[in-house]
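Here, each number is a calculation from the coordinates, and none is a lab measurement. Every value quoted in this text rests on a predicted model; they were computed, and no experiment measured them. Cβ atoms are built from the backbone, for glycine too; each structure is taken alone.
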Structure I
Amino acid sequence: MQQPENKHVTPASLAVDAILVIAFFLLMYHVTVSHVPSKDPRMLLLWGGACSFCLTLVFWLALQMFRVVVRAHREAQKQ
């Protein structure tokens, strides 16, 4: 017998992910903008944002992998 597939993505999980990712981006922007060797506000915005974007993508990937591991761990405990 096939078990029905559970939905892994819900509106609540999307909302939590969006809030965490946006908060992480803002935190990383605040940290990285001070390391840009320029006084031009456009360059600060460009390079601080570019670096924060890359770091945020890695954070998002780590968050998704964490969710998969937790889900697999919970399913293994049920059996």
Structure II
Amino acid sequence: MTESRMEFLNGRITIDPSICNGKPTIRGKRITVQTILEYLGAGESEAEILHQYPSLELEDLRACLSFAAILLEREFTLSRVA
């Protein structure tokens, strides 16, 4: 693991500046958490996603949801610009 690479949820979610411009990915693959969340949000089933991405495991999809929940636990402050 490089110094700038970060891992979350037992290594299921990784952030590496050299992969997908630093977006969170699944186990360092070029499959972003955002992509999986968009599929789930569009109503795709877990089985359909796993069929489209055979290198993924059910635990990877669940880690994407957990990662999103962790991010939303943070407090956000909105400020008007200009």
Worksheet item: Which of the displayed structures (I, II) returns the greatest value of distance in nm of label points 7 Å out along Cα→Cβ at positions 8 and 32 on calculation?
Response: I
Practice prompt. State the single structure among I, II that was used to calculate helix-only ellipticity at 222 nm (-39500 (n - 2.57) for each DSSP H run of 4 or more, over all residues; to 500), giving -11000.
Written response: II
Worksheet, complete the sentence: Value 21 of relative contact order in percent (Cα under 8 Å, 6 or more apart) was derived from the coordinates of, among I, II, structure II
Worksheet, complete the sentence: volume of the Cα convex hull per residue in Å³: greatest across I, II for structure II
